[in-house]
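J.: Next up: some structures, all given as structure tokens.
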Structure I
Amino acid sequence: MTVTGKRLTGRHVFIGVATFFALVTLVNVVMISFAVGTFDGLQTDNAYNEGRSFNQTIAAARARAGLGWQDSLMLEPGRVTLALADRDGQPVSGLVLSGQLRGLTHADADQALAFRETTTGRYEAVLARPVTGRWEVRVSTRAPDGTPVDFRQQARVGG
């Protein structure tokens, strides 16, 4: 009995191994490009805890909706402005607001917000440093009846 066919040489093994690693590298490059292309830059240090508190977030949103307040939150390069009105369109004044400006793509650039009422129902916080890019504004207060009220809005400032 004789064996017919080609003999496996070192050249064949080298081509096979090189082809395998070239294919693995190609797949890695494709996967990395998809990952980088779809990353929107959102960051959070406590995603697990934020997920666990989702039911409380929904309850707070329902309580806020029950108040019937209308809000207009505006982020500009040097300040944050919040105008509040009740369900009848009358300005809501005399509140103590606290807030935070969170960088969605700049985690180390977060700023605390100190609001003051500039006119009836209109609150303004001057930023410690001007901002550009994607940001999230978070504002907290309590309604006169004690209901906690949170406002949250994402915005892009500048280019």
Structure II
Amino acid sequence: MALAAIAGAHGLAGEVRLRLFAESLESLAVHRHFTAGGRALTLSAVRAGPNGPIARFAEIADRTAAEALRGCALCVPRSALPPLAEGEVYWADLIGRAVVTPGGSAAGTVVAMANYGASDLLEVARPDGRTVLVPLTREAVPELSDPLVIDPAWLEP
């Protein structure tokens, strides 16, 4: 499960800037071992930076090594994540999930997730190739089922 992505190098000593997917810096910091770009990485330190979190990994010694990992996702095994509370879901579990109407008609597939501040958004690819953003709210998605049932009114561009 991806908790962050390496956005680029920070300084000359091998630190990296992160784009955080985890709930908070603290939820990332509880993990010590990650995989990124096919490499095993050991988190030495992480702190808040002016433009997002800054991390240091034991295996990254200089700016060149840090830049080589730009764009790589920092992943942990699913088993390393805490159990979910009732009504919670990991975004990764929704991506690829089928979407149907309340009547059971195929309505698309969840292809991505986003959050621009107001709420989590499902990006649904419709059968005709268009995509729409649907808020992950009880009004739009009453139940986190498989497949997801979404009223057609929420699926119009």
Structure III
Amino acid sequence: MPPRLAGTLACLFSLAVLGAVYYAQDVMHLAPCPLCLWERWPYRIAAALGLATLAVPRAGRFLLSMAALVMLGGAAIAFVHVGVEHGWWRSPLPECNAFLTPGAPLALIPAIPCDRPVYLIAALPVSMALMDFCTALAFACVLFAYVSSRKGAMR
């Protein structure tokens, strides 16, 4: 598979994940916590790197390996979020551990506590953070497999 096609697919996959998240937020009214908002950044960066392979096809393999590393970081952020949800540790973000300050302005989007899991499917007890962990890890593995493959390296 040529790097331009792989980059396009990586970009489309990242945008599809972001589309699903925004659908859950805006249509299903599932409010994100601050850690949820951090989990979106790796997909944005991976989409940009995938798109960059169209502009600079000679650097496609390098850009896709950077996208794989970014998604590995995204899986780490999601793992931290899963740990916060399960009470293994406190959130590293101060806004997840803070209380409302009287007189302080409220956020435009009401944040939910980071330790409260959000379930996309009510009958399935798998939080969105755990789904993101699995998705980001699988995406990183696919990107690493492509970059390390002989066919991906030669084109």
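Values in this text are rule-based calculations from the coordinates and carry no lab data. Computed from a prediction, not measured in an experiment: that's the story for all the values here. Cβ atoms are built from the backbone, for glycine too; each structure is taken alone.
J.: To test your reading of the models, identify which of I, II, III gives 45 for percent of Cα pairs over 28 Å apart when calculated.
T.: Details: I: 45; II: 34; III: 29.
Answer by label: I.
J.: Taking mean count of other Cβ atoms within 10 Å over residues 59-66 for each of I, II, III, which is largest?
T.: Values: I: 12.8; II: 16.0; III: 19.9.
Top value of mean count of other Cβ atoms within 10 Å over residues 59-66, among I, II, III, belongs to structure III.
J.: Of the structures labelled I, II, III, one was used to calculate helix-only ellipticity at 222 nm (-39500 (n - 2.57) for each DSSP H run of 4 or more, over all residues; to 500), giving -2000. Name it. Numbers along the way, then the final one.
T.: Working: I: -10500; II: -2000; III: -21000.
The value was obtained from structure II.
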